[in-house]
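Each in C-alpha cells, the structures are laid out below.
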Structure 1
Amino acid sequence: MIAALLLPVLLAQAAPADADCVVITGVRILTVSHGEIEAGTLILHGDKIGAVGADVQPPPGAKVLDRKGLTVFPGILNPLSRLGMPDAAGAAGSAQHLAADEFNPVSEAIGPAARSGVTLFALQPSGGGFAGQGAFVKPVGWTRPQQMLEKAAFLRLVLQPGSTPKDALKQGLEGARKAFDADRKKIDDKTAALVQFLKGDLVCIAEAGTPAELLHFWQLLDSIPDCTPKVVIAATGDVYKAAADLGARKARVILRPALSLAPFTRERINTAAELDKAGVQIAFAPLTETRESLEGMFFRVGELVKYGLSREAGLRALTLSPAEMLGVDRRVGSLEAGKDADFLLLTGDPLSPLTRIQEVYINGRPVVPGE
C-alpha cells in the first residue's frame with residue numbers, strides 16, 4: 001500500500017527526550033488518516049503525539065512500553081452526547097444557552113465512559129428549537145477546567161413539526177441575517193450566535209426527525225442570501241430515503257450504527273452504506289450512553305461493514321469524520337504527530353467481535369492502564 005510506505009516520511013518526527021516521553025513499540029497502528037502500519041512505534045510527548053511511524057526510533061531516556069500484538073486506534077468521538085447532563089427538558093431552548101452550564105463534572109457516568117473507548121464527547125444542550133451551544137468534554141479529572149476542551153463549540157438545533165416552530169425558526173434566521181452588518185456590541189447574545197452560524201463561524205448540528213423536516217430546513221437556508229452555514233444533520237434511520245439529495249449537497253450526517261427494516265418487510269436497509277455510496281460523509285453516535293452501548297460501538301459498526309458499508313468509512317465514522325464535521329480534527333480523530341494523545345490499545349482488529357479494549361489513553365495518560 002502506497003500510503004503505508006509513505007507513513008514514515010509523513011508522520012515521523014524527532015521527539016525530545018525527557019521525563020514526559022513515552023514510547024509504545026511493536027504495535028499495529030491504524031492511523032485512520034494515513035493508512036495502516038503493520039508494525040510500528042508511537043511516541044508520546046506529554047499530552048501530544050510526538051511521532052508515528054514504522055521506522056521511528058525511541059529517543060534516549062524515554063520510557064519504552066512493548067505492546068507487541070496489540071493494535072493502536074484513535075479514541076472514539078461521540079458527537080451526540082448527554083454525558084454528565086440532567087434529563088433533557090422539553091421546553092424551547094435559546095441559542096446563547098451553554099451546555100457547559102448544565103454539565104456535572106463529578107457525575108458517576110464519567111468514570112465508566114472513560115473506560116469505554118470514547119475519549120471525546122460533544123455535549124448537547126437541553127431543549128428544542130435553537131437549544132443552545134454544545135461543548136467538548138474529555139472524561140478525565142474532577143473539575144470543568146480539567147474536562148472541558150471548548151465551552152461554545154457548536155450550535156444545536158432541534159427541527160420540530162408544525163407551523164409555530166417553523167415560523168419561529170424562520171424569524172430567528174431572518175432576524176440574524178439582518179444583523180449581519182450590525183455592530184457586534186449592539187447585537188444580543190442569542191442573535192450573535194445565529195449570526196455566527198449563518199456566516200459559517202459556528203457549526204450547527206440540526207436534528208431532523210423526518211426527511212420532510214430536513215427538506216424544509218434546506219429550503220429555508222436556501223432562501224437566505226449571502227450565507228455560508230456549516231450544517232451537520234443528526235438523522236434517523238429512514239434518512240436513506242433522502243440519500244440522493246444528501247449526496248448532491250455533499251451533506252454531513254450523524255447516524256446511530258444500526259440496520260433498519262424497509263416498511264412492512266423484513267428487508268434490511270443499511271442506511272450508513274446507502275449514504276456513503278451517495279457521497280455523504282457519515283459519523284456514528286452510540287444508541288445510548290450506557291457503558292455497554294459505548295463499548296459495543298465497534299461490534300455495531302462491524303455489522304454494518306458486513307452488510308455493505310466500506311471498512312474505511314466505518315472506521316472514519318467513529319473518529320475522524322465526526323472530528324472534521326465539528327471542526328476539532330486538528331486535535332483529535334486520527335493518529336498523527338501534533339494531535340492529542342487520545343487512543344486505544346486493542347487486542348485485535350477493531351471490527352472483530354473477539355477484540356477487547358486493553359488500554360485507554362487520554363491526554364497521553366493511561367485511563368485504563370495495561371500491565
Structure 2
Amino acid sequence: MSGRPPAQPGDPIAAIDTPALVVDLAVFDANIGAMAQAVAARGLRLRPHAKAHKCPDIAVRQIAAGAIGICCQKTDEAAVFAAAGVRDILVTNEVVLPAKLARLAALARDARIGVLCDNAGNVAALQHAAAAASVTLDVYVEVDVGARRCGVAPGAPAAALAQAVAAQPALRFAGLHCYHGGAQHLRRPDQRRAAIESAAQDASESRTACERAGVSVSVVTGAGTGTWEHEALSGVWNELQPGSYPFMDADYARNIPEPGALRFAHSLFVVASVMSVPARERAVCDAGLKAFSFDSGVPRVHARDGLEYEKASDEHGVLAVAPDAAPPALGERVWLVPGHCDPTVNLYDWIVGVRNARVECVWPVSARGALG
C-alpha cells in the first residue's frame with residue numbers, strides 16, 4: 001500500500017491529488033440505506049458482496065445499516081475483513097488448495113466462516129481442514145442456476161452433495177448458493193426477469209430435492225445488484241448478495257430499469273486533472289489504463305457536458321471536446337464514472353470520501369490485491 005494518501009480529512013475537494021478514487025458520501029449513504037431498507041421490508045437477509053469495495057470501513061457501515069455480514073471471494077479477503085472485526089463472512093467461492101483451506105479454517109476460530117462446495121471430493125478436504133483446526137465451517141452447496149461457471153447441477157445432484165456435507169462432523173450444511181452472475185448486466189428488464197425466473201426454478205427444485213433427502217435448507221443465498229428485486233420477489237431466496245449498489249458504475253447505468261424499480265445513483269468516481277489541451281477538440285487527463293478497469297468500456301464523464309472519454313494509454317486519458325463545448329482548462333478536475341467498479345477499486349490503495357465540498361474520510365482499500 002502506498003504511504004501517501006491523496007488527501008486528508010478536512011481538505012477541500014480541490015486539494016485532492018489526482019488521479020484519486022473518490023466517493024460522494026451523501027449518495028453512497030443513500031444507496032446503502034435504500035438497499036438495507038428495501039431488503040428488510042421484504043423480510044429478507046442482506047449479505048453485501050465486499051469484493052466490490054475490498055474496504056473494511058465500508059463493510060462496517062453496511063453492517064451498521066442492517067446487513068448480517070458480508071461476502072467476499074478469496075480467503076485472503078476474508079482474513080482482512082475478519083481482522084477488522086467482521087464476524088460473519090461467506091466466501092462465495094470454492095476453496096480447494098490445502099494452504100488456503102488451512103487459512104480459511106483458522107479464521108473460523110474468531111468468526112463465522114462460510115464457503116461454497118460443488119464437488120464431493122472437496123467435502124472431504126473441507127472436513128479435514130476444519131477438524132484439524134478444531135472448528136466448524138459453514139458449507140453451502142453451490143448450484144449452477146444459469147451462470148455456467150461453478151456449481152453442481154440442480155435437483156438430485158445438489159441434494160446428494162448436501163447430504164455429503166451434512167454427514168461431516170466438522171461441517172455445517174448452511175444452505176444453497178444460487179447466483180446467476182450472467183443475468184446482472186442483461187440490458188432489458190424482460191431478459192433479466194426471464195433469467196431469474198429460470199434460476200428460481202432450479203433453486204426451488206434443488207431445495208425440494210434436499211428436503212426430500214432429509215436435509216433441511218434454511219438459507220438460499222445469491223442475487224446481485226442487477227437482479228436483486230427479482231430474487232426478492234421469487235419466494236425462493238431469503239438472503240441477497242448485491243455488491244455494486246453502494247457505488248454503481250457506467251455499465252450498470254446501461255441496464256434499462258424495471259418500471260418503478262428502486263434506483264441507485266453513481267457515488268464512485270475517479271477524479272482526474274486535465275494535464276494538456278493540445279488542440280481545440282482534444283484534452284488529456286492524468287487517468288489512463290492504470291487508473292481504470294476497461295473490461296466494461298471507457299469511463300463516462302460526469303456532470304460536464306461536451307466532454308467524452310475517448311481513449312487511453314498507460315497514464316493518459318484522451319477527452320474529446322464537442323464543437324459546441326468549451327475546452328477544459330489546464331488543471332480542471334473531471335469526475336469520471338468507471339465502467340466496472342469492482343476491478344477499478346482494486347487498483348487503488350485509498351478511497352477518499354467527500355461531503356459538502358470537503359474530504360470527510362480516507363479509507364484504506366485493505367483487501368486490495370488479496371488474491372489468495
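Listing for the model above:
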item: For 2.7 (distance in nm of label points 7 Å out along Cα→Cβ at positions 96 and 200, calculated) the corresponding structure among 1, 2; result: 1
item: If relative contact order in percent (Cα under 8 Å, 6 or more apart) is computed and equals 21, the structure in 1, 2; result: 2
item: Which of 1, 2 leads on distance in nm of label points 7 Å out along Cα→Cβ at positions 248 and 320, largest value; result: 1
item: Test item: distance in nm of label points 7 Å out along Cα→Cβ at positions 216 and 304 calculated as 5.8, pick one of 1, 2; result: 2
item: Ranking 1, 2 by Rg/Rh (Cα atoms, Kirkwood Rh), the structure that comes out highest; result: 2
item: Structure responsible for 5.5, with mean projected area of the Cα convex hull in nm², for residues 64-103 alone calculated and labels 1, 2 on offer; result: 1
item: Winner on distance in nm of label points 7 Å out along Cα→Cβ at positions 208 and 360 once structures 1, 2 are ranked, highest first; result: 2
item: Top of 1, 2 by distance in nm of label points 7 Å out along Cα→Cβ at positions 120 and 336, largest first; result: 2
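Read-outs: derived from the displayed coordinates by stated rules, not from any lab. Source: prediction; values computed, not measured. Cβ atoms are built from the backbone, for glycine too; each structure is taken alone.
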